[in-house]
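**Q** In structure tokens below, several structures.
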Structure 1
Amino acid sequence: MPHISKRRLGKKAEKELIRNFELVLAKISKETEMQDFLGSLLTPTERIMLAKRLAIVVLLKEDVPQTSISNALNVTQATVSRMQLFLEARGEGYNIAFKKLANEEAVVEFKKYLLKIATYSIRAAGGYVKPQIM
């Protein structure tokens, strides 16, 4: 993530900015509008970083080993461990999101895909399969 300016805002102003940001996120209900908004707000690198964090949490909740997650998503073991700590310490936000999306077809397919690449990663690391493009 980009660094925050050393020129800090007051606590009240910072709190108000965050509240308004969260309000905007809550008000966007169409997928295409969210794509446009996030495309304007985030760099491609930031988007993939956040998507990988979400994928890590999904796989952790599915009890996929951390090493397999690291290999499947091309992230460091430290990143996976840090996400495990975040999930344990303050995972209520993820739990809310998972409950809201539990029956969404796209999320179900996303989970299947993540589990597929994690399983492939485990088998490939053990030398059981030839590398292939997913």
Structure 2
Amino acid sequence: MKSVRNGAYYQLRLMPGEEIMETLAGFVRSHRIRSGSLTAIGAAEDVTLGCFDPKTKAYHKRTFKGDHEVAALVGNVAWVGKNPVCHIHAVISTPRLATFAGHLFSGTVTVTLEVALVPGPRRLARKPDPLSGLNLLALP
């Protein structure tokens, strides 16, 4: 990954072979980013997306093999204890331009992933929500 501070935000370029979620979490940890929002575009393979089912309190997941365009990626940054969490949703498209969207679990960059990460000054945490069972933003 390559990165540069560009005024109020970081511009990142993930490289082929980098796992998206691991790379972003590593950047957040190493740069001590307390919270933030991010957007990205690029290309990835073996992308796993999910949709949460509130009745079963579980994700329905699907992995998309092969190269896909990352048409849009949007998310936020917070922490669960000492671990950074990048909560990201993605829209990907196939070579035939069929699109799929959902919660991003994983994916490997094939060409590039260009990310704009805007850090926030306040550390935000995620805490277990008794209704959903998910770690949701713990806001005052």
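Bear in mind these aren't lab numbers, they're just calculated from the coordinates by the rules spelled out. Everything quoted here is computed from the prediction, not taken from an experiment. Cβ atoms are built from the backbone, for glycine too; each structure is taken alone.
**Q** The value -2500 for helix-only ellipticity at 222 nm (-39500 (n - 2.57) for each DSSP H run of 4 or more, over all residues; to 500) was derived from one model only; which of 1, 2 is it?
**A** 2
**Q** Sticking with this structure for a sec: FRET efficiency 1/(1 + (r/R0)^6) of positions 7 and 63 (r between Cβ atoms, R0 = 41 Å, to 0.05) was computed and gave 0.40; which structure, 1, 2, did it come from?
**A** Details: 1: 0.40; 2: 0.65.
Structure 1 accounts for this read-out.
**Q** Which structure, out of 1, 2, was distance in nm of label points 7 Å out along Cα→Cβ at positions 47 and 79 calculated from, if the result is 3.1?
**A** Details: 1: 1.7; 2: 3.1.
Answer for the origin of the read-out: 2.
**Q** Still on this structure: Given a value of 3.4 for distance in nm of label points 7 Å out along Cα→Cβ at positions 23 and 87, calculated from one of 1, 2, which structure does it belong to?
**A** Clearly, the read-out refers to 1.
**Q** Who wins on FRET efficiency 1/(1 + (r/R0)^6) of positions 55 and 71 (r between Cβ atoms, R0 = 30 Å, to 0.05) among 1, 2, i.e. which is largest?
**A** Values: 1: 1.00; 2: 0.55.
Max of FRET efficiency 1/(1 + (r/R0)^6) of positions 55 and 71 (r between Cβ atoms, R0 = 30 Å, to 0.05): 1.
**Q** One of 1, 2 was used to compute Rg and Dmax of the Cα atoms in Å, and the answer was 17.5, 57. Which one was it?
**A** Here the read-out was taken from 1.
**Q** If you don't mind, there's one more thing I want to ask. A value of 10.6 was computed for mean count of other Cβ atoms within 10 Å over residues 15-22; which of 1, 2 is the source structure?
**A** Going through each structure in turn, the value belongs to 1.
**Q** If you work out relative contact order in percent (Cα under 8 Å, 6 or more apart) for 1, 2, which one comes out largest? Write down the numbers at each step before the final one.
**A** Values: 1: 21; 2: 33.
Of structures 1, 2, the maximum of relative contact order in percent (Cα under 8 Å, 6 or more apart) occurs in 2.
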